[in-house]
1. Given 15.4, 48 as the derived value for Rg and Dmax of the Cα atoms in Å, for residues 32-143 alone, which of the supplied structures 1, 2 does it correspond to?
2. Assign the value 17.2, 52, calculated as Rg and Dmax of the Cα atoms in Å, to the correct structure from 1, 2.
3. Computing relative contact order in percent (Cα under 8 Å, 6 or more apart) for each of 1, 2, which one ends up highest?
4. Out of 1, 2, which one gives 0.8 for distance in nm of label points 7 Å out along Cα→Cβ at positions 80 and 232 as computed from the coordinates?
Structure 1
Amino acid sequence: MVDGSDNVIVVIPARMESQRLPGKPLAEIAGLPMIVQVWKRAMEADVGPVLVAAPDEEIVAVVRDAGGTGVLTDAALPSGSDRIAQALARTDPERRYGVVVNMQGDLPTMAPDLIGASLEPLANPAVDISTLAARVDDLEEKLNPNVVKVIAGFDSGGRICQARDFMRLLPEGHEGPHYHHIGLYTYRREALEAFVALPMSDREKQNRLEQLRALDAGMRIDAVLVDTIPLGVDTPADLERARATMGN
């Protein structure tokens, strides 16, 4: 676990604009807007206060109506990481929080214990960012470029290890085991601030993977091996699966 002096805060970035599922934060799942379901999972983790950071009044309003804290951010920000950094700067100028969990706003089935697990690598002071991974054996998933893979040495038997790379397509002949990257990031606050100040790297642009910017800048990312993969909602079909899973 992280050092006790580093208070933890969870920030959930969300926005109405989405190419494949416009307005998805407000899509109803089990009687609640999806963003409220995600906020509830973060609250259930009980690792610290939870903020939703969004450029849209509608998102902020539904979170506040549910009893949560919503923070308006600038619409022009290019990424969720920029959104959480701005929300944190606006709400915590005193820097009370030294560890920031970036929980994606489209993971309504996230098991709360996975959020807590993401804190474990930061017990090592050499780690800047932590994330989650799960073993993937399904051939279709291995070949699917929408399923991001993390290259890490879990095969040596450890539950936590340094991420060497992230990729959408595995190199031909790459031997397993293979690991599915779960897009939750936990940052030391200084690492988050350094990250959003960096220019996009060439590999980040080519692969459309934000985490490559951190690796290319020499930042250390460690991954925790977990047993479950939360359902991400990116398409109408994903939304229907989430509704079926959560009883709507």
Structure 2
Amino acid sequence: MGEWFEDWFDGDYALLYAHRDAGEARTAVATALAAAPELGSGPVLDLGCGSGRHLEVLRGTNPLAFGMDLSRALLALAPMKLRPHLLRGDMRTLPVQAGTLAGACLWFTPFGYFDDDQNLALLQALARALRPDGVLLLDYLNAEGAARTLVPEDTVERQGVRVLSRRTLEGDRLVKRMTLTRLATGEVREAFESVRLYRPDELLALAHTAGLRPRTVLGDYTGGPFTSDSPRWIGIFERP
């Protein structure tokens, strides 16, 4: 059995998170461009792009933006016009030359999947890939808020699929175990997510070690300031 992120990101994932839609992406990208105008021109990598909902919006401003994801299934869901601008690969091995990117974006928590050494190595690789004064947008969850408001169990239905989710804190990781049942057939699938919970000070320390300088931190996709109750932790960093 492979890593959880090799098995889970497919059509069922897209169904469960369908409420994360194009409208949210438009708001998020507009906020990002206001805080980091560098994302509006030059080569910009949307890393962990999935089906490309943020990339599609960003390319409306920046035709040099491109995406990369490991999931064949999610890449196959991307609009046809995006597919020439998509790469498939593991983010731990970036196919980008040093000093070539004007920016990189990691939307909707594609950071924290690995152990601490690999997570730091990813930030270091992204820092090397950026041009001097290039920017990195890291869209991450509010770890302390997520832990404080954790819902241990819930059930939702999406287009004939019932999803029972159980959430636990296991050491420094947030773990989500899901049972998906197709109501028409009774078919059952088990799925799993595990993300390292980094506090804001830990994220800033990781970025500093990677050679990145913080510009600003936002707390939501509309650009609100980060507080203890914010739904997101969106850090924008520069390569000096």
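Nothing in this text is a laboratory measurement; each read-out follows from the coordinates by a stated rule. Owing to the predicted nature of the structure, the values given are computational and were not obtained by experimental measurement. Cβ atoms are built from the backbone, for glycine too; each structure is taken alone.
1. Among 1, 2, the structure yielding 15.4, 48 for Rg and Dmax of the Cα atoms in Å, for residues 32-143 alone is 1.
2. The read-out comes from structure 1.
3. 1
4. 1
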